[in-house]
Structure P
Amino acid sequence: MEREWHGYWWLPEAPKEKVPGRLVASRDGTSRLELTGGLALSDTGAESKADIILGNAEGKKITLVRCFVLTARPGLIQHAKHYQRVHVNRALIGAHLQTTDAVFESGRAQFEHLTTWLAAPAVERTQSHGDHRYEAVVQDAPPLEVTLDGWTLKTRTQVQPFGVINTRRRDVVSSEVDTYLFLKPTELATFDGFDGLILAMTDLLTLASGEASGLIDWVLTHRDRDTFHERDGSTYEWPVSVESIGRRTYTATPDDPAVPEHRFRFTCRDVPFDELLPRWLSLRRRVNTACNVFFGLSYARPVYTETRLLLAAIAAEELHTSLEPALGGKSSYKHRMRSLAMRADPEALGAIIGDVDAWASRITRARHGLAHSGNDTHDEDLFRLEWMTVGLISLVLMAELGLSAEVQLRAAKWPLQHPFA
C-alpha cells in the first residue's frame, strides 16, 4: 500500500523557486518524488542530486534527504525540466531541517514481536464452562527501562478500551494493545543518530523469535513545540513529531500472525530486560560483521541454497574471529569451526549438529568448494548443512548473551522448520 503527499517542493538555497509535485512512499519505505516543472539539482555528470529537498504537502512540513534524479523529461524551452522523478533516501514528515541538525530529543519505535519478547502479556482470558461465560482483561504492562552509553531505553504499552460493534449478523467485541520502545539520548541527536540502536533491536528480536522481525514505524520527537489554541483563549504546547520513512532491508508485516511465546528461543522471562539489552548491545558491537552477514540471511529474499550456505559459513568464520581474535589466521578453518562450536551448550549443540567433527569437516569442504569452484561441494544435503550452521551461530550468540544451557536446549529442540530453518 502506497502513501502520498501532494504539495510544493524546493531547494533550501532557492526557497522562492517552488514546483508542484507528489511524494510517494511504498510499504517497504522506498520513496520517490514526482515533480512537475523540475528543480535545478546539482549535476555531477553521472547524476543530478540534492542533499536536501524541502516541501509543504497537505499541511505538513517535509524534508527529503539524499535525493537523486531517476527520470527527467525536457520541457518546451531548451534545457528546462518539465518532469522529474526523484529517488529519496529518507523522508522526514513533520519538520524542515538540515542533515547535520541535532534537533531530536527522543524517538518512538514499534517492532514486530516486541510485545511477546518482553513477556509481559497485557491480555488475560478466562472461561467458565458451567455458565458459558467468557472474560478478558486488558491492562498496561509495567514499563521497563535501562540506561546505557548515554541512552535511556524504555518500554510502554498503550491499551485501548473494549469496543463493541453491533451488526445485523453478530456483535463483535475488541480491544488493542500496542507496545512501544522509546529511545532518549542524553544530548540532542540527528535524525540518523538512532539508526544503530534500531538495527540492534531488530537483530535481537530476530534472534529471539527465530523469524525476521522488522521495524514497523519510527517517529522522532523534535525539540520544537507546536502551539495550539483552546476555545477559551488559552494555549498549550505539544511536541513536534517527525515520522521517518526510509528503505528497509526487511519489510515488516505487522498484521501477520506472530510467533507464539512458547516458540521463542528466549524472552525477558529468561533474562530480565535491563540485563539482556546491555549485554546484546555490547555483543553486537563486538561481532558486528558476523551479525551483518548472519541476520542478512533472515532479512533478505530467498536465494540459492549454495549462496545461503556460503554466507552462513562466512558469518561463522567472522563470529569466531571476533570472539577469538588471537587465533586469527593461525589455525585452519576446520579448527576454528570446532572452537566456535565449543562455545555453545554441548547438549543443545548435539540436538542440532550431532557430530561436531563431522559437521566441521562438511562445512569446511563446502566453504572451500563454494568459494573456489562455485557449487562443486559434493555434499548431498546443502540445505541441512546450512540449517545446522545457522543453528550453531544462533546458539553461540545465545551463549555469549549468558542464556542458560536449559534455554539453549529448549530452543534447539524445535522442529526443523523452526527456529533454525
Structure Q
Amino acid sequence: MNHELKTLPKSQVELTISVLPEEYRKHLETAADRLSTRTAVKGFRPGKVPYDVMKKEVGEVNILNEALERIIQESFYQAVAAEKLDTVGMPKIEIIKLAPGNNVEYKATVALIPVVKLADLSKIKVEKKSKPVTDEQIKEVIENLRKMQAKEVAKEGIATEADIVLVDMDMTLDNVPVEGGQAKSYKVYLSEDHYIPGFNKELIGAKKGEEKKFPISFPTTHYQKHLAGKKVEATVKVKDVLERQLPELDEEFCRKLGQESLEKLNDLLRTNLTNEANRKADEQAEIQMLDKIIAGSVFNEIPDVLIDAERKKMYYELTRDLEKHGVSVEQYLDDIKKTQEEMFKDFSEQAEKRAKAALVSRQVAIDEKIEVEEKEIDGEIALMESMYKDDNEYLENIKKPEVRDTIRGVVRNRKVIQTLWKKVIGEDKSITN
C-alpha cells in the first residue's frame, strides 16, 4: 500500500491511498462469502460457494464493490497510523480508480484535532466570589412560602396591589385579535411583575364587573417576534377580586414544612441559600477560568466538523428545553422568524467557544497525564444502575461500549476541572456531578 499526504486549510489533510490487489485479496474472499449467503447458486449451500464460482455468478466488479468499505477502512487507518495523525470525525472518500485486478485508489479528506498551545496556567488567577446570605433573603423566601400556602378569598371593593384579579382578557393589534391574546378566568397577581410590563399595574383599583380598555406594549425581547416591541389594545373584564390570606408565621406553618420551629426553618433556609450561593459562585468562577484559559491559548484553525458537532449539541439542548415548556422547535422558529439554517449560523460563535473549551480540556488531560481507570467507570455505571434500577431500557443502554466511552470522557473532564481549579483558583474542589 502506498499513500501521499497533503495538508489542507482548517486543520484538514488529504490522503491519496493506493491498495495493491494482493493486499485486498482477503477482503474480496470475505465479500464473496457474504454475497454467497444472499445468492442462490445451484449445487452449493449458502455461504459455502468457492470464490471462483461466485466470480462467475455475480461478477468480479460486484465482489469488489462489496469489499470496498472494508478495503478503505483498513488502508485508511493504516495510513493514519503511519503518519501518526490525530483525526476527528469520518473521512470524506473520493474513489479515483476501482477495477478488478488493479490497484484500488482513492482520496480521503479528514479533519485533524487542532494543535493547542495552552496558556501559562501559573499566570491565570480567578477569585471565587460568594456573597453571604442576608436575613432579608431568608425573610423573602419565607414570605414566598407563605404565599404558596395562601388562601384566595373573594372580596368586595377595589383591588389592591396585594390582591389577585380574575379576568376575561382580549388583545388586539390593529383591530385584529392577537393569537394567544384571549383568555377566560385568567388570574393576574397584582403584586408580581407580569410578562407584559405594566399589565398588572393597570388593574390596581379595579372592581368586580368593571371593564377596562388600555394600550400595553410588549417588551422588545418577547419570544413572539411579531409582537416584540408592539403596542396592543387590551380589553379586560374583571370577574372577581381575590384577597390572598397568608398563613400565620407560627409553629403550625413550620411543621407543614417539616421543621419544628421558626428557628429551625431559618437555619435550614440559610444552609440551602448558602449552598445555592456557593454553587453559583463556583459556576461563575469556572466560566471565568475557562474564558481566561481559552483567551490565553493558541489554537490551530478549528475544523468545521468540531464546530458542527457543538452546534448539533446546542440544537439538541434547545429542543429539550423547549419540550419541557411544551413548545415545539417549529413553533419557536416561527416565532423568531428564522429558519433552522439561520439558527445554526447564529450558534457558530458559541459553538466555536465550546469546541475550544473541549480542546483545552483534552490538552490539559494530556499535559497533566490525567487518566481514567476502568474501576472509576464501573463506579459511575453502578451509581446509574442504582438510580435507574427499574428502567430496563436505560440499564441495557449503559452496557453499550459507546456509552462507556462517553462516561470516560465525563469523568476525565471532571478531573480536568479539579486540576484547573487547584491551579487557577487555588482551592481543592470535589466535583461529583
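Structure values in brief
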quantity: Label whose coordinates, when FRET efficiency 1/(1 + (r/R0)^6) of positions 254 and 342 (r between Cβ atoms, R0 = 35 Å, to 0.05) is calculated, return 0.10 (choices P, Q); calculated: Q
quantity: For 49, 22, 10 (semi-axes √(5λ) of the Cα gyration tensor in Å, for residues 238-309 alone, calculated) the corresponding structure among P, Q; calculated: Q
quantity: For helix-only ellipticity at 222 nm (-39500 (n - 2.57) for each DSSP H run of 4 or more, over all residues; to 500) computed as -15500, the structure of P, Q it came from; calculated: Q
quantity: Among P, Q, which structure scores highest (criterion: Kirkwood radius over Cα pairs in Å, for residues 94-181 alone); calculated: Q
quantity: Structure with the greatest value (metric Rg/Rh (Cα atoms, Kirkwood Rh), for residues 38-229 alone, set P, Q); calculated: Q
quantity: Computed 4, 17, 23, 22, 19, 11, 3, 0, 0 for P(r) over Cα pairs in 10 Å bins from 0, in percent - originating structure among P, Q; calculated: P
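A short reminder: the numbers here are calculations on the coordinates, not readings from a lab. Just so you know, these numbers come straight off a predicted model, no measurement behind them. Cβ atoms are built from the backbone, for glycine too; each structure is taken alone.
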